[in-house]
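*Asks:* The following blocks contain the structures, represented as structure tokens.
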Structure P
Amino acid sequence: MEISKELTDAINEQINFEMYSGYVYLSMATWFEEQNLDGMAHWMKIQAKEEYEHAMRFWKHITDRGGKVTLKAIKAPKTEWESAYEAWDDAYNHELTVSKLIFDIGEIADKEGDRAAGSMLQWFYDEQIEEEEQTMKVRDLLKIIGDSTNALFMLDGRLRRRGT
């Protein structure tokens, strides 16, 4: 079954947002490097790569089903934060937005009875639980840490261990 135009359009918007998400995380990585928080920068660089992979999953779904991928301009992300906490809070809130957008695509797929899209989206639903949990956990740890430089550097070292 070919993919509908409405679903293709929604997924094309999501491809754009996933690419934007990569920019968001690269911008955060840049800021963390400027703050000498290399572990957090490392984490964000890996996250940026994952966002590109997510875009490609959506891309493949469209093309495998006879749809057309339409690329659009990617808006510039925020580049400055007041603190590591603020950056991680932004990351968490960004992931909440991503989840909502993916759920919106799911609503279209459900309305159309598109089981193939539903199956593809299930992977993203599960992935978003993980994405939200990871960013929320670091944000919450930073809130507990407060002004403790030692604790901040310990957390930074822990985030450096994220695999590629």
Structure Q
Amino acid sequence: MAEYWDLYDENKKLLGRTIKRGDALGEGEYYVCCEIWIQNSNGQFLVTQRHPDKKAGGLWEFSGGGVLAGETTKKAAVRELTEELGISVEENELNLLEVYQHKNYFMDIYVVNKDLVIEELILQPEEVVDAKWVSRDELLRMIEDKQVVWSVGVRYQQYSNLLYA
């Protein structure tokens, strides 16, 4: 089933048009996505391993994905966590950390403070093959060792200091 995304301008204002995921964006058109950093009471982050058949397969990342047409980023974050990990969160558990703007997209980065049991997660098999908790230091080592999706590492290194300010 095709996914459709709303189109936005460089100020993250809706343009009133949609695009099919995978179609080329025009000049000055952006889409919106979300990324969710789940942190437990021990200060560890939940990272997931991408399916080997996906782009950047086998690398680790935070959960997230594209915001569907008509959806808010909070609704998309709730949906993505349900689809990818089988967990339920409420929108009010999502704390916006930062809005990251890149070439042709905006990414709303949310933090969720939640203690989860890895063995109770229901991984979406075509997306996620593993999940684990990692400390801040371990995550930085994984980034340095190129075990993490490059763009995820860039965002984490750029914005993680906001968590400890």
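*Asks:* Ranked on Cα Rg over 2.2 N^0.38 Å, for residues 59-146 alone, which label among P, Q comes first with the largest value?
*Replies:* Answer by largest value of Cα Rg over 2.2 N^0.38 Å, for residues 59-146 alone: P.
*Asks:* Rg and Dmax of the Cα atoms in Å was computed and gave 15.6, 45; which structure, P, Q, did it come from?
*Replies:* Working: P: 17.3, 57; Q: 15.6, 45.
Computed on structure Q.
*Asks:* Using FRET efficiency 1/(1 + (r/R0)^6) of positions 43 and 99 (r between Cβ atoms, R0 = 25 Å, to 0.05) for the comparison, can you identify which of P, Q gives the largest number? Working shown, then result.
*Replies:* On the way: P: 0.80; Q: 0.55.
Sorting by FRET efficiency 1/(1 + (r/R0)^6) of positions 43 and 99 (r between Cβ atoms, R0 = 25 Å, to 0.05) in descending order puts P first.
*Asks:* Going by mean count of other Cβ atoms within 10 Å over residues 91-98, which of structures P, Q comes out largest?
*Replies:* Ranking P, Q on mean count of other Cβ atoms within 10 Å over residues 91-98, first place is P.
*Asks:* When relative contact order in percent (Cα under 8 Å, 6 or more apart) is calculated, the result is 25; to which of the structures P, Q does this value belong? Before the final figure, lay out each step's value.
*Replies:* Details: P: 31; Q: 25.
Here the read-out was taken from Q.
*Asks:* Taking FRET efficiency 1/(1 + (r/R0)^6) of positions 27 and 83 (r between Cβ atoms, R0 = 25 Å, to 0.05) for each of P, Q, which is largest? All intermediate terms of the calculation are to be shown ahead of the outcome.
*Replies:* Numbers: P: 0.95; Q: 0.20.
Comparing P, Q, the top value of FRET efficiency 1/(1 + (r/R0)^6) of positions 27 and 83 (r between Cβ atoms, R0 = 25 Å, to 0.05) belongs to P.
*Asks:* Identify the structure, out of P, Q, from whose coordinates helix-only ellipticity at 222 nm (-39500 (n - 2.57) for each DSSP H run of 4 or more, over all residues; to 500) was calculated to give -27500. Can you show the working numbers first?
*Replies:* Details: P: -27500; Q: -6000.
Derived from P, not from the others.
*Asks:* P, Q: which one has mean count of other Cβ atoms within 10 Å over residues 75-82, as calculated, at 11.9?
*Replies:* This value belongs to structure P.
Values quoted throughout were computed directly from the atomic coordinates according to the rules given, and no laboratory measurement underlies them. This structure is a prediction, so every number in the text was calculated from the model and none was measured. Cβ atoms are built from the backbone, for glycine too; each structure is taken alone.
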